[in-house]
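Computed from the coordinates by the stated procedures, all read-outs in this text should not be read as laboratory data. Remember, predicted model here, so these are calculated numbers, not experimental data. Cβ atoms are built from the backbone, for glycine too; each structure is taken alone.
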Structure I
Amino acid sequence: MRHRPSAPGPSHGTGTALTQGLKGRQITMISIGGVIGAGLFVGSSTAVATAGPAVLISFLLAAALVVLVMQMLGEMAVAQPDTGSFSTYADRALGRWAGFSIGWLYWWFYILVIPIEAIAAGEVIAGLTSVPSWIPALAMIVLLAGSNLLAVRNYGEFEYWFALLKVVAIVAFLVLGLLAVLGVLPGSDTHGVANLWSHGGFAPQGGVAVLAGLLTAMFSFQGSEIVTIAAAESEEPRKNIKKAVRAVVWRLGLFYLGSIFLVVSLVPWNSDALAAGSYQAVLDRMNIPGAGRIMDVVLVVAVSSCLNSAVYTASRMAFSLARRGDAPAAFAATSPNGVPRNAVVGSTVIGAVAVIANYLLPSVFTYLIASSGAIALMMYLVIALTQYATRRKQGHPPEVRMWAFPYLTLATIAFIAGVLVLMAVLPGHRLELWLSLGLAAVLVGVGVLRQRGGRSGAGTPTTPTTPSTPSTDEAAVRARTAAPLR
C-alpha cells in the first residue's frame, strides 16, 4: 500500500497538534447553538410565505433528514473522533477524492458564511448607530477571528454565551407564544390557532410549495454537524458526541417546529408583517414593548454566533485537509496554544475580502453565495454514502448505530437525490444548484487526479476492530489522515 507523505513536523515555536481545550458545557452549548441561527429568527418567514401553514410539514421533513444524517455521522464520529469529521471519514471509506472534494466544499461554504453573517450584523448595528455598515461588519470579523486565534477555549466560551442567549430568547418566545395561543397573554392582539386554516386552508399554495419550503427549511438546519468537529478538541469526545446526537431530535422539535407552529398560528401566513421577520411579526402582534429592538439584539447575537463558528469550522477543516496533504502545509501549523493560526488567518482574510466584494462588486458576491447553495445537501449525501460504505466494511457493531441499516440509509440517499432534482426543477434554485455542482465537479476532478497520482490509500479497507483497540493498519491510516490531539 502506497502511503501519503507524512504530515509536516513541528518547527520552532509551532506544532501540528490541536489541544483538548473545550469543556463539556461548551460542547453542549455548541451542539445547541449550531442549529439556531438567523435562519430561524428571520429567514423562516420566507418559508412561511412560500408554503403557508403547511410549512410545518416542510420543517418536519427537513428535521427528519437532519436527524437521520446526524445519527449516521454520530455512528462514525463516536468510533473515531476527528477534527476533519465527515471529510476524514469519506477519505477513509470512499477514497481520497471524496475526502478532498467534500472537505474543500465544506470549507468554501463556511468561508462564505463569514461575510454573510458579518454583513447581517453590520446592517443591524449600522441601523442602531448610524455608522457605515461595512465598519461593524469588518470589526466583527476581526474581533471573533482574534478570539479564535488565542485558544480554542476562547471560541468555546464565546459560543457558550452566544448559544445560551439564543436559547433564552427562544424559550421566552415559546412561553409568550403559548400564552398568546391560549388567550391569557395581557395586551395581545392575537390568540388561538385559526390562522392554520382560515386563510386559504392549511396548504394554500399547494404541495409543490411545501417542497419549495423544504429547501429553505433544510438550509436553516445547517450547523448540526459542527459538534462532531469541535468534540475532537474536548476531553471526552465520544461522550460529548453521543450526547449531542441523542439530543438533536428534541432540539429541532422544540426550537424549530415549536417556533414555526407559533408563528403560523398567531400570524396569517400572507401577512405583510412577516417581511420584517417571523419572530418580530409575532412579537408585534403580541404588543411586546420594544419588539424591534429586542430582535435587533437577538439577531446580532445569532449572527455573531454563526460567524464565530464559521471561523472555527473553516479553520479546522483547512487544518484537517493540510494534515492529510490536501491543503497547503502551512495550514497544519499550530501555535503553542494548539490553534491552527495560519488556517484561522487564511480563512478569515478570504472572508473579509468577500465582505469588501459585497460593497464594491455586489453582482460578483451574489454569484459567490450562489455557488454554496447546494453544498449542505452534498455534505449530507457524502455522510450517508460514507456511513453506508463504512458499515458494510465493519466486522463489529458500532457503539452508536444508524437505525434500520441499510434501509434508512438508502432511503436518506434517495431523499437527498430527490431534493437535488427538485432544486433543478424550481427556477429560484437552479443557479445555486448548477454553480454548486460546477464547483463540486472541479474539486472531484482534482481529487481524482491526486488520488491517481499514487499518494492515495486512505480508502483502503482495514482489519475490523473495536474502536478502543485499533489494529496496526488502522492506526497507520489514522496517523496519516487524522489530526492528532495532545
Structure II
Amino acid sequence: MQLHEYTQYDGLGLAQLVRDGEVSSSELQALALRAVAAVNPQINAVVEHWPAEMSALDKTAPFAGVPFLIKDIAVTMAGKRVEYGSRLAAGHVAQADSYLMTKFRQAGLVTLGRTSTPEMAFATTTEPVLTGATRNPWNLALSAGGSSGGAAAAVAAGIVPLAHATDAAGSIRVPAASTGLFGLKPSRGRVSNGPDMDEIFSGLGVQLGLSRSVRDSAALLDAVQGGMPGEPYVTAAPGHSWLSQVRVDPGKLRIAVLTVAWNGARPEPEIGAALDNTVRLLEGLGHHVEAAHPALGVSWEAFVLANARIWCANLVGWIDGLAQQYGRTVSLAHLEAATLACYRYGKTVSAVEFVAALDVRNTVTRHSGAFFAQYDVLLTPTMPDLPWQLGRYAENEEKLDGLGWTARLFEHSPYTPLSNVAGLPAMSVPLAMSSDGLPVGMQFMAGYGADGVLLRLAGQLERAAPWSARRPQVWAGN
C-alpha cells in the first residue's frame, strides 16, 4: 500500500483491509509514521511519536490494526508522557493505562503518539508555549481550533483516520469545524474518565474523538462507552449499536435554528449563508425547521461566571499537584500568563460560590430539558466566524484575570458550551466551504441521551452532502 492509498480510507475501512489480509497492521503503522514525517513539520500536530507496540492482533476488533493518536491530556498510556501542554508537567510519565486507554487497545487501535493541546486544555486554539502552535492544514497561518487542535490537524492532514479528543466547552466541535472534520461530543456519562478522575470540570468535560467519517465516530463510541468500577454515574447504552444508526433514516425531525448566539453574537456573512443553506438542505430532506431561541435560564454573564468558577477552581488542584510533584513554582517560569491568571482566580472561589455555580449548571440543564421536549434537534453554526489567525487569541492575555480569559474563550465559541453545561450530545458537521476554501461546520445538539438522533441525522447529511473528497492544502496523500 502506498501513502496516497492509505489516506483514502477511514478507520473502519483500514480495519477491513487488515481483516481481509490485503494489508498488515505493521504496514499501516509504517505508513502512519511516514505521514507524520511528511506533514507534521508543517502543522506541528504530533508532539511525540514512537514505534508501534505490536501485540497480538485481534482481527475481530472494530479498528483492528488502525493507527491512532491520543491527546496530551485526560487519557493516560502506561510508560508514555502526558504533559497537559504545559512546562509545569514537562516529562510527566503515566504509570498506568486509564480506563479509556484500555478500551482503545481493546478496540484494536494502535497508538503511535500524542497530539498537541493548549496548556491544561484552557483555550479553543492550540498554541502552547511548551510545543508551539499547531497550524491548520487548510491554511498554515490559521488556528486549527482547540483544545483538541492537534488531534484535528493530524486527522485533517491524513496522518491517522481518527484520533482521541476531549470536549469541555467545544473542544471537539471547534477544531472539527476549523479543519473540516466530523466531531461528536457524546452525552455526559457515556465514556469513563477513570480511574484518576470521576468527572472532568465537574461534569462539563467528556472524551471521544475526531474523524473524517460519521461511521468512525459511531464505531468509536460503541467501542469505548460504558461504565467501569466506581463510576459516579453511567448513561446506559441503547439496545443497538451506534454504528447501526448511521444508516437508519432519522424520520421527520423537529429542528430549531438559533442564529444569534446567547451573547448576542451574529455569525459573519459567510457563516450565516452556510447556515441558510443547511436549513434548505434539511427542509429538502423532509425535516421541519423553524427559528427558536432556547433560554439558558440565566443571563450570559451569569453563565460565563459559573463556568469560570467551575473551570478555574478545578484547575487549582491539578496545578498544585504537579508543582509539588516536580518541585516547580506556580509562576510564569512554568505557566502561561492566562493559565496562571485562571489558577489565581480559582484560588479566590469560595465553597459557597462553587456550589452556586453548580446551581447555575442545574438551572441551565432544566431549561435545556424543557426545550428538547419541544424539539428533537437544535441547529447553530459551530463557530460565529472562520478560523482565527495564529496569535490573535492570546493578544493582551497578560491583562486578563481568570474570568476575563473564560469570557474570551466563550466569546470565541459562544454556541458550543451549552451542551457541556447541560451534558447534552452535540456534533459539528462539515457541511460548507467558505469562498476562500476554508471548511465551515454546522452544530447540531439534541436532548440528553439522544446521541442516536444525531448519528442518524449525521449519516443522512453525509450521504446528502458528502465531504470525504475535500482535501486541505497540507495532505499526507499528496
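Could you tell me which structure in I, II was used to calculate percent of Cα pairs over 33 Å apart as 36? Don't jump to the answer; show the numbers that get you there.
Numbers: I: 36; II: 30.
Source structure for this number: I.
Suppose you compute distance in nm of label points 7 Å out along Cα→Cβ at positions 108 and 420 for every structure in I, II: which one lands on 3.3?
Values: I: 1.4; II: 3.3.
Working through the options, I get structure II.
Quick check: -11500 is what I get for helix-only ellipticity at 222 nm (-39500 (n - 2.57) for each DSSP H run of 4 or more, over all residues; to 500), calculated from one of I, II. Which structure matches? Spell out each step's value before the answer.
Numbers: I: -22000; II: -11500.
So the calculation was done on II.
Where does the value 19 come from, among I, II, when relative contact order in percent (Cα under 8 Å, 6 or more apart) is the thing being computed? Each step should come with its number before you reach the end.
Values: I: 35; II: 19.
Derived from II, not from the others.
For FRET efficiency 1/(1 + (r/R0)^6) of positions 244 and 316 (r between Cβ atoms, R0 = 41 Å, to 0.05), which structure out of I, II has the highest calculated value? Intermediate results must be reported in sequence, preceding the final value.
On the way: I: 1.00; II: 0.40.
Going through I, II one by one, FRET efficiency 1/(1 + (r/R0)^6) of positions 244 and 316 (r between Cβ atoms, R0 = 41 Å, to 0.05) peaks for structure I.
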